[in-house]
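**Student:** Presented below are the structures under discussion, each in the form of structure tokens.
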Structure P
Amino acid sequence: MKYVCPSASLTEGASLGFEQDGIRLFVVRRAGQVYAYKNRCPHRGVPLEWQPNQFLDPSASLIQCATHAALFLIESGECVAGPCAGQFLTALGCHEDNQGIWLTHDESEDDV
């Protein structure tokens, strides 16, 4: 497991971006649950955020690609609107405990 951040750093309806071992990723908290994804749009392979840590649409209910305005479900990473509709963000396993948020997925096993 790899430590990401303290739980208090990721408030409800917020997102945070990180780079670990050369992999760009982000975490989102929704309904108390933490979700982690690679920071890569499946359409063109570009980073998703329009400003640091800004991965969500204005309603904070969907992940939004700043380049193509594609919208993704927070819970599954599925694109529901935009040029990559039906495709998915690459989910990363994560775990939260009293020490904070951890990646449980070994990104080095995936093609980058």
Structure Q
Amino acid sequence: MNELPLEVSCAELKGRLDDGVELMLVDCREPFEHEVVRLPDACLMPMGTIPSRVAELAAVEGPLVVYCHHGMRSAQTAAWLRENGVPQAQSLAGGVDAWATEIDPTLPRY
């Protein structure tokens, strides 16, 4: 059983970042989406590449938050990662679109 919920809210992630919590942000969208808008310091790993990089992600010691456009792909990715040895994986609820709405309205939306 996982201690962390599968999803993390934008407000909770913002709080962690503001508090200086070291975490890995993984953008599981496609490169063209990442070019439109992305969160600072996010690592681009399109969803289709995640299985080939699971060992790399399993080696991450701290929190790992996956995000996409609206939270669907990242929820699937975080669940898959948990099933494959990355218990600290979480999905950003609502994705980068929710982040742009709730946290940083200067970010472009698509």
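FYI, it's all coordinate maths here, none of it is from the lab. Remember, predicted model here, so these are calculated numbers, not experimental data. Cβ atoms are built from the backbone, for glycine too; each structure is taken alone.
**Student:** So if we calculate relative contact order in percent (Cα under 8 Å, 6 or more apart) for every structure here (P, Q), which label has the highest result?
**Tutor:** When relative contact order in percent (Cα under 8 Å, 6 or more apart) is calculated for P, Q, structure Q comes out on top.
**Student:** Could you figure out which one of P, Q the value -9500 for helix-only ellipticity at 222 nm (-39500 (n - 2.57) for each DSSP H run of 4 or more, over all residues; to 500) was computed from?
**Tutor:** Q
**Student:** Follow-up. Distance in nm of label points 7 Å out along Cα→Cβ at positions 24 and 40 computed as 2.1: which structure among P, Q?
**Tutor:** Derived from Q, not from the others.
**Student:** Ok, one more. Where does the value 1.3 come from, among P, Q, when distance in nm of label points 7 Å out along Cα→Cβ at positions 8 and 64 is the thing being computed?
**Tutor:** Only structure Q yields this read-out.
**Student:** If distance in nm of label points 7 Å out along Cα→Cβ at positions 56 and 72 is calculated from each of P, Q, which structure is the one that comes out at 1.6?
**Tutor:** P
**Student:** For structures P, Q, calculate distance in nm of label points 7 Å out along Cα→Cβ at positions 16 and 88 and state which one comes out highest.
**Tutor:** P
**Student:** May I pose another question? When mean count of other Cβ atoms within 10 Å over residues 48-55 is compared over structures P, Q, which one is greatest?
**Tutor:** That would be structure P.
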